[in-house]
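Alright, structures below, take your time with them.
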Structure I
Amino acid sequence: MPIETLTGRGLAEEYARGRLFFESEDYIGAARILAGVVAAAPDNLAARLLLARAYYHSAQLLRAESELRLVLERDPAEGYACLLLGRTLQRQNRHKDAEPYLRLHAAMTGG
């Protein structure tokens, strides 16, 4: 469901702004914007996943892990969240914790 139908035009514009920051590789700026979007629309998994990606790329790994676990709690079939959570755990040198998520992603994608 598009963010516009969930939250109204202003929040959709903030999401688009956060996406622009992310695409320009300003991950810290993107995270600041997207954290506000997620606070206002906590059930929007697209915004939450993009926030997790911004946290991951800005090395805010505990925050990324937390967001990804929430995404997977709400949508266990979100394959990219499994992959990113596995990578996030690997970057924290938690390789054994990462394995189930990486295996699950491989099973979902045939890889």
Structure II
Amino acid sequence: MISLPVLALLGFAAYRATQLGVHDSILDGTRRRLGAWHADKIDSKARGFIVQLVSCIYCFGFWLSGVTLLAYLLATDSWGDASWLVHGIEWFAVAGAQALLNRFDDTLDH
């Protein structure tokens, strides 16, 4: 099982990745192309789902938390140190930390 400081660090990393994917201007072009791709076939439920996923900070953050955790587990060769259930709980912990950070960020004046 991953320690609390490492889970917190992964939560910060997932928060930053989520901000990058949903808000940062460096990916504005990609988000515009994704919107145009969806507009080409506006009645496509799959395309609508993908656009909604990328624009929802909590949805996208949940999946990026899983990717962040997986990258950590593979990079540290600690995938086999715990069961799938424990890794699932760790995923929720990382996602919860990033969601709290996003919630806190929403209260700040920018």
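With respect to Rg/Rh (Cα atoms, Kirkwood Rh), the largest value across structures I, II is given by II. Assign the value 0.9, calculated as distance in nm of label points 7 Å out along Cα→Cβ at positions 21 and 53, to the correct structure from I, II. Computing distance in nm of label points 7 Å out along Cα→Cβ at positions 21 and 53 on every structure in I, II gives 0.9 only for II. Tell me which structure, out of I, II, gives 0.6 once distance in nm of label points 7 Å out along Cα→Cβ at positions 85 and 101 is calculated. Computed on structure I.
By the measure relative contact order in percent (Cα under 8 Å, 6 or more apart), tell me the structure among I, II with the highest figure.
Working: I: 16; II: 44.
That would be structure II.
Each value in this text was obtained by applying a stated rule to the coordinates, not by laboratory testing. Everything numeric here is computed off the predicted structure, so don't read it as measured data. Cβ atoms are built from the backbone, for glycine too; each structure is taken alone.
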